[in-house]
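Quick heads-up: structures coming right below.
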Structure 1
Amino acid sequence: MKKFFAYLGKAVDLLEKACMTGSVLSVISMMLLVTADVTGRKFFRHPIPGSVEINEEYLMVTLVYLAMSYVYVQGGHVRVTLFRRFLPPSFLRAIDPCLNALGLLLFALIAFYGWQKALKAWRFGETTSCILGYPLAPAYFLLTLGAALLCVRIAESVLRPGKIKWEEH
């Protein structure tokens, strides 16, 4: 059983690295697309059709959702820590798993409904309303993948509390 979890952990790590690579490629693509669009608009009076929509509906989704689990593991998500230093450590040890469980529930709902939306968009051939009319189902699938991977990491942090190193200020 221990070997199974070791392999599972390596598979999740590999998937997370692939997602992070996709997120980084999304940032680079956004930079190139916006630069080309602005250059075309200002110098040649010909913007790239649908560039804003591609940035909004694909590249931003990829950037945010595929990076969420990696950022979580690094302890980089925003946390409200204003009152933490005034609370006793025993209370924090009790409340942190509860807060993580709430986060897990929230992102499990996002993953579940994202999956349903992706399947519906795939079945009905849902496309964007811009001039290009590209399909939206892949963006919903990316959202679902990112939220599901974050759920795995949150569950891991609930089961193994020392895994995530949060900075306390």
Structure 2
Amino acid sequence: MTVRVYGEPQKSGAYVLELKTEEELALSFGRFQGGRVFHVPPGRVYYVGSALAGRLPSRLLRHATRASGPPHALRNELLRYFRGLGWKVEPPARKTLHWHADYLLESRAELACVYVFYGSEPREALLEAALRAAGARPLAPGLGAGDRPGGSHVLFSPTPLKLEGLG
């Protein structure tokens, strides 16, 4: 299963998106650093996020949807999982690019795995630290983490990380 969950299901929590890149990506993250183009080598990119106040299912389905082109293959698995919990969820009919993750998810990178950490407390800093400890490095300070100077919610590893027990 490429959706891995930790904790008792609820509609709030944190998450890590694992994206697989087969070839180098050249992309900007909206206005981040003046629209600077980042070169991301083949490997894995990890995005740390959260959705509290009951927005977790819709946020993850949004992430798995592309603004143009087909959705990520993992979107159907997320839909089945949430509906299996009895939650009435639908993917968005359309999507505009808003978060730094959107620019990455719109690229040729493919969403390979979603790690869901149920809970009502913010956990991005903890998850970022765990990814760093596992060997990931930030693409740029502040990327995806404008609320935490020096932090980064977008990290890279040339190989997949072993994230079992991350939560």
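Read-outs: derived from the displayed coordinates by stated rules, not from any lab. Since the structure is predicted, the reported quantities are computational estimates derived from the model, not experimental observations. Cβ atoms are built from the backbone, for glycine too; each structure is taken alone.
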Task: Structure responsible for 14.5, with mean count of other Cβ atoms within 10 Å over residues 68-75 calculated and labels 1, 2 on offer - done: 2
TODO: State the single structure among 1, 2 that was used to calculate relative contact order in percent (Cα under 8 Å, 6 or more apart), giving 28.
DONE: 1
Open item on the list: Comparing 1, 2, where is mean count of other Cβ atoms within 10 Å over residues 12-19 highest?
Closed with: 2
TODO: Looking at volume of the Cα convex hull per residue in Å³, point out which structure of 1, 2 has the largest value.
DONE: 1
Task: When distance in nm of label points 7 Å out along Cα→Cβ at positions 52 and 76 is computed for each of 1, 2, the largest belongs to - done: 2
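Taking distance in nm of label points 7 Å out along Cα→Cβ at positions 100 and 124 as the quantity of interest, name the structure among 1, 2 where it is greatest. Provide the component values of the computation, followed by the final result.
Details: 1: 3.9; 2: 0.8.
Largest calculated value belongs to 1.
Matching task: -25000 is the computed value of helix-only ellipticity at 222 nm (-39500 (n - 2.57) for each DSSP H run of 4 or more, over all residues; to 500). Pick the structure from 1, 2.
Values: 1: -25000; 2: -6000.
Computing helix-only ellipticity at 222 nm (-39500 (n - 2.57) for each DSSP H run of 4 or more, over all residues; to 500) on every structure in 1, 2 gives -25000 only for 1.
For FRET efficiency 1/(1 + (r/R0)^6) of positions 4 and 116 (r between Cβ atoms, R0 = 30 Å, to 0.05), which structure out of 1, 2 has the highest calculated value?
Working: 1: 0.55; 2: 1.00.
The maximum falls on structure 2.
Of the structures labelled 1, 2, one was used to calculate Cα Rg over 2.2 N^0.38 Å, for residues 60-131 alone, giving 1.59. Name it. Let's see the in-between values first.
Details: 1: 1.59; 2: 1.19.
Attributed to the structure labelled 1.
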